[in-house]
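Computed from the coordinates by the stated procedures, all read-outs in this text should not be read as laboratory data. Since the structure is predicted, the reported quantities are computational estimates derived from the model, not experimental observations. Cβ atoms are built from the backbone, for glycine too; each structure is taken alone.
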Structure 1
Amino acid sequence: MKAAHFSYLASLLLSGILTALPQVDRSSASERQTKTTPGWPSWRGPSGTGCATKASPPTEWSEQKNIKWKVPVPGLGISSPIIWGDRIYLTTAIETDRKGGAGDNLEAQHRLAAPRPTVFFEFVVLALSRTDGRVIWKRKVAETVPHEGGHSTNSHASCSPITDGKHVWANFGSRGLYCLDSAGKVVWSKKLGVMRTRRQYGEASSPALYGDRLIVNWDHEGDSFIVVFDKRTGNELWRRPRDEVTSWSTPIVVPVGGRPQIIINATTATRGYDLEKGDVIWSLSGMTVNCIPIPIHVDGVVFVMSGYRGKMLQAVELANAKGKLDGGASVLWSHERSTSYVPSGLLYDGRLYFLRGNTAVLSCLDATTGKVHYEGQRLRGLGSIYASPVCANGRIYITSRKGVTMVIDHGSEFAKRAMNELDDAVDASLAIVGDEIYLRGHEHMYCIAEAGSVKVPTIKQR
């Protein structure tokens, strides 16, 4: 469940959930960031929009075609892979056979929640080689009996990691927040408490990174808060309470007038916080319950969306956003049809793509005006979708939970290009680097590249 941030070129390190300031060169914001990012450092990519604009990956594959390598992944995690240089980083939760008693949550279990575990889980960060998928290192950072079962389609490792190339930060929520170096050593860790999620659906909000700041959103059925750490030391810089129920949206950070803002999509209100001090700069109501999609930012406008028990998409101009924005000029347009529940939206070259709920029904809107290019477009053969769409080289990639990926042409008219099927269930979003696609299934990690051949190293699962 599952989540546009950039850097100043000289002084700030990147993260794919943040967004860059306009530079002298006249390329698009996502193109500028891709030039400075050697990989896919967060789950929505180098631009935070879901795009790898300089990449040229395959459009066709199967278990027998264009698979460079395929390796088993221990345990289960629906977090998305991230890539830096020659490394792929993953999080996973490995169920053991060691009894530990039921979790400590005494609330009645919701019918869609999985049973509370009675065995220990190992919470693990993996570094894989991009060359052949071999395990470079495997680090167990925690071991406990989860206190909630989570939604029946969730996992105990659903928060995606993030990296700046030197360190990796992995948030396992109630099991802790961890900073690891490139050798897999835990540099620091923090326990933030026990999260009590709505209907025991579990946890999924990923951390955000901006410069030397690491941001964690903790929205649940208890005392919700946002907290900011020094990424190097783990020292807490500030913490602010939030009047919020459970949300699963990942924060982004956006420079506005020279001052970075943290933006969080949530049920009571979407809010912009001052990164330095934690003050609320603006707020906007209108989202539905169970907010999951990450905000998307480009060229001074942020797009926020939700789609459970209601539909809402809002485009907010940030330059003069102050106070309560409801009914004000900062809300450029809104759209109240066919918005996404679990998958986040995709912003590519002025067009905003999103799915209806968790279904294979696609809309494409003009990001500037909100004009509908098309909506209600059925993607036959896909079924239910949790992964967020990604894009590269004028193509949109949409992957279903059954492991089927449809590739369509980017544009104001719908045009299907290819259908690709693998023998694995998929909930994680694809990552694209150069000419390769990295797809994390429930059981395997795939590297998809032109003219590849299946190569499955013998890797013992533990």
Structure 2
Amino acid sequence: MRRLSALFVCAALLAACAAPAAPAEQPAARESCRLSAPGAEAGVAAECLTVTVPEDYGEPGGRQIGLRVAIVPAIGRGAAGDPLFLLAGGPGQAATATFPPLLPSLEQVRQERDLVLVDQRGTGGSHPLRCALGEAPDDSDMEAFRAWVRQCREGVQGDPALYTTEAAARDLDVVRAALGYERANLLGVSYGTRLALTYARLFPERARSLVLDGVAPQEMAIGAEMGRDAQRALDLIFARCAAEPACAAAFPDLPGRFASLLARLAAAPATVQLDDPFTGEPTTATLTRELAAVTVQSLSYAPETAALLPLLIHTAAEGNLRPLAAQQLLVSRQLAETVDLGLRFSVICAEDAPFYPPAPLAPDSYLGDQAAEALAAPCAEWPRGAVAADFKLPVESDAPALLLSGELDPVTPPANGEAAARTLPNSIHIVAPGQGHNVFFRGCLPALVAAFVEAGSAEGLDTGCVEGLAAPPFFTSFAGPGA
């Protein structure tokens, strides 16, 4: 079950005339607050408040839950009346913890518009569905794992079946109305793009514009194609290394070395002695084939960490597993701190796992179908929420949309953006060269996002500057690129 535990925290996802969301009660007074990422001392000044919404929109007079909302006010005096809502990914990440390090990239937008961060129901400060039970069982006993999931279910308050994307979209509209905005622009990253598209479907008159970064469209079953997409990204990384003389000379035959490394770990998991990357204290880690694969996939998300992959794989294939094992500890712990697993279970079990294909989609992928298997495993014990009959159909919307994809994205590849754009007639799709998962903050893209939101249109948007983006050079030693 160590494989399942690791994959849970990997990234790392109705008719247009639907009834409006239930009105919110008078929100609490705004209080000054500071937003920062976990472990960061510096922060961004904001105004925080709690907005109360029904847990079940089918029974608006029943149980109520509080949503944590933070507003980073516009800088200019003549602020526009339509803010930019920021929607986090996961599923299971909280906006107020995810976006603070990225807010400087939205300074141009903030000149005229408020930035609004709403922790999605089930995350962060919004009635989190948090499994505070430690790690999942570290063995292959499925009964023990299911008992762990049952304990998690029994420990959360409320009905997890009500924590779906559609309910979260209705929450957003309650927040919009409570804050007095007539319309809203939405910027979603990864799974947050599904939430943005759902909002545009339910409340078409309220969605002024959409920025969809790392598109996870409705028809995508998160996890089903993860093996294929991960292999595609790694193949491109290996090909780029082979095309760079320094990388090719330092790390010949990377695909073969990686395959032999995985085969060796499959035959016999390795016990690795290393210094804990968080504390510096001596520790022991067990590196299995599954953990090695998911670590490589996670490091593929960003070009900075992808630049380390040839070195890490080569070093591990040569017999030194400590650097790769240290990265595995870093990846699993950092992601575990940022994802509320209960919300992830609620979304995946209602909206994705029921739509997994019966046969493997990527039998030859280094990741295989282990992602889908791990994501679906809790669903035997977790309540499954209802979704509308047309929930998995592509969203059709006339809202102006800016779609962003990273060329090397291992989880939401450019093909996703191309598919979503087919039913978004007022959209433009930009593929960022050499980039991975989520790109709105890179290079000239912040300026493009600002220009798009200001105009409320993709028409005439000059995207030529994107061609200047490139992946950083590969590390040829732990001293750095070319060293």
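Overview of values
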{"quantity": "Structures 1, 2, by Cα Rg over 2.2 N^0.38 Å: label with the highest value", "calculated": "2"}
{"quantity": "Of the structures 1, 2, the one that 1.00 was derived from, the read-out being FRET efficiency 1/(1 + (r/R0)^6) of positions 44 and 388 (r between Cβ atoms, R0 = 30 Å, to 0.05)", "calculated": "1"}
{"quantity": "Computed 20, 54, 24, 1 for P(r) over Cα pairs in 10 Å bins from 0, in percent, for residues 236-307 alone - originating structure among 1, 2", "calculated": "1"}
{"quantity": "Of the structures 1, 2, the one that -10500 was derived from, the read-out being helix-only ellipticity at 222 nm (-39500 (n - 2.57) for each DSSP H run of 4 or more, over all residues; to 500)", "calculated": "2"}
